[in-house]
1. Computing Rg and Dmax of the Cα atoms in Å gives 16.2, 49 for which of I, II?
2. Consider the structures I, II: one of them gives 0.95 for FRET efficiency 1/(1 + (r/R0)^6) of positions 69 and 101 (r between Cβ atoms, R0 = 35 Å, to 0.05) as calculated from the coordinates. Say which.
3. Comparing distance in nm of label points 7 Å out along Cα→Cβ at positions 125 and 141 across structures I, II, which is largest?
4. 2.2 is what came out when distance in nm of label points 7 Å out along Cα→Cβ at positions 45 and 133 was calculated for one structure; which of I, II is it?
5. Tell me which of I, II gives 3.1 when you compute distance in nm of label points 7 Å out along Cα→Cβ at positions 21 and 149.
6. Where does the value 24, 16, 9 come from, among I, II, when semi-axes √(5λ) of the Cα gyration tensor in Å, for residues 117-172 alone is the thing being computed?
Structure I
């Protein structure tokens, strides 16, 4: 079995000017591809090769090669799906209601998410998660995610590793986060939220 590097549903330059084409190409074709290849190498010839990525992360996260590369594989799959050239704006429907319930407003959610992303020391991720229908925000180091800890299901994730933004933004992580909100695909996030219900 094994895992395949997913194709993006948009071109590498489609998220410009918010995320540049060079970063997108390197991020997808080198970094994500690397996690995929190393995950496949770690599980090849074992009973883990028949498991889903979610099963690997919840059942075998004590194995560093599975935790790190499996996390990198899963996290990036979500990251690409929640961005779009037609992104930005605000969510509606059940997701908007859940956000208002949890954070008071979309602006309140964005502020809390941005703070979690800015304050994550070093490499990691910021997450909007669902747990029993309620939403919360957290961050995690390296390629960890809330699935690994069993705390919730991420429905929106932002890559905070320097390879995700340094070519365009340098050390200005805050500028990267501000730009990223313009490509968030709220329809995809809403679909993720619905799938957790």
Structure II
């Protein structure tokens, strides 16, 4: 198994066994079930190369047959390891969305191994709603978000419900589940 394959295996494990299993994103079930999630592992080791890869993936998703591809997870194992650097790079992501006139077309959700909400301590279990095996950007079609919002009751309660769920699981269990996915490559 190549390094890229290992990274994708760990990411897929996290999506299926954490995000979908615990319903952290109720909208993830359909693309996971229909296998319309594109998993991409960039080999970029600097922000310039990452920008190029991100632009390519944004354009690919924009132009895709959305019955076959409705979301992309761009995994970044060799760049943006520090959460502060990752968080700053989100400004670049926003600029790209604007530059390519993708507002209202694609939105980007952010995930990082050290994700930390501004109002939470670093070790707070609630940060794990956005903690992933690697830094990653989830490219999501706005039309799918709007369809999901129309059919899912109380969308605004999802973040708080996720935080309550993780608090109920406890930090040790949440860390264990993430570690299981980090070990997926060894199987």
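1. I
2. II
3. When distance in nm of label points 7 Å out along Cα→Cβ at positions 125 and 141 is calculated for I, II, structure II comes out on top.
4. The correct label is II.
5. II
6. II
Read-outs: derived from the displayed coordinates by stated rules, not from any lab. It should be emphasised that the depicted structure is a prediction, and the values quoted were computed from it without experimental measurement. Cβ atoms are built from the backbone, for glycine too; each structure is taken alone.
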